[in-house]
Structure P
């Protein structure tokens, strides 16, 4: 399994507080069957994103984690006007290492009126937005059809593994269920931050996904599709979203 969204670098955002904790997260991931993690520090108003510095931090984690786990660098980019300008100017500073895929986090409080244009601008630069955890966004919980429209624009949807297993509560689980029922999930990722509450585990979510789709699709969500993303390739599983009542 491959995890494309994980806050595993220590002392850079609200992820692990120490390198011992980061190393413990690596061990949890390996024990769960994860072979590759994309470290995705935040880029938002609270946390600045310095690719050169973070590359050095990733190199240190690689040294202490050993060869059992492959590590790459990406970014959990909060969509804002300033961040969009930066990405359009220097996409390689923010996309997942070696690819043109970009994790995009939307605000819980407002979604820009011109968001379709934002996604189109990214597409024009051959950047594929990966919309992170829409099931946890209060605005999208009320209007999930918007996610289907963004998929039609070429966006990829990433759902949180622990949302599918019910760890975020009933409302978020129902939102996750809606996305699955409408063929609007392309990737499961941990969005892990620590070793206690938000841990880097995917296996339970893969099993839970089989309640909504067959085993082949469940595998695609944690292996085939994230593998294509880190290799900069088209997703092998990319269904047309289903418009149901």
Structure Q
């Protein structure tokens, strides 16, 4: 269904690299552009009702949108804070358990401070899939195991494959009561940023393909369709980035 775009991604990356280092002003504008795009799309995939324009108003003007649930507003603000934190984390090559917890905490603290950055203590059932996340008592051990193998995964896989697999692993453990998908997409983008790839957005219109390929990985152990899907999203985001810097 989706082709592996890694070869094309690296060609485009080489083209982007020719423009680097970009000046501070351009970098700032790009960072803000992708902040709004990623915040809107990542929240919309999970059912947040804010439009792209409304997300921009919330983040840039600090205005609450009338007639929209307060939770939707908090999700936008929290996601933007977690996004800003990615750039601090991207300065080094490590990804730790503490980093993942911090990303979730920043995203979720306005919604439920007590559960933000904390592993769930209850079972969760995900609608629309046969996949059953692990029991809460297994999460601390599974997360330690996952975080310990991150350096080996990074050495073994191409950066785009690595980012896709990090996303899949985290969302499969499903460590939090809510916000797992958003934390997984932030984690994926952290890995991409650390290897100087661009922020990658999964448009809400791609939601069904995204969920289908993810379920292939979770239920059948077939990671390739999901890796291919993510590579398509990276490729499209690179094209967008190039369009902006040309």
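Listed values, structure above:
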item: Entry that produces 1.06 once Cα Rg over 2.2 N^0.38 Å, for residues 132-203 alone is calculated, selected from P, Q; result: P
item: Structure (P, Q) behind the derived value 38, 34, 23 of Cα extents along the principal axes in Å, for residues 68-163 alone; result: P
item: If helix-only ellipticity at 222 nm (-39500 (n - 2.57) for each DSSP H run of 4 or more, over all residues; to 500) is computed and equals -22000, the structure in P, Q; result: Q
item: Test item: relative contact order in percent (Cα under 8 Å, 6 or more apart) calculated as 27, pick one of P, Q; result: Q
item: At a computed 24, 17, 10 (semi-axes √(5λ) of the Cα gyration tensor in Å, for residues 44-123 alone), which of P, Q; result: Q
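Quick note: the coordinates plus some simple rules give every number you see, no bench work behind them. Values in this document were obtained by computation on a predicted structure and should not be read as measured data.
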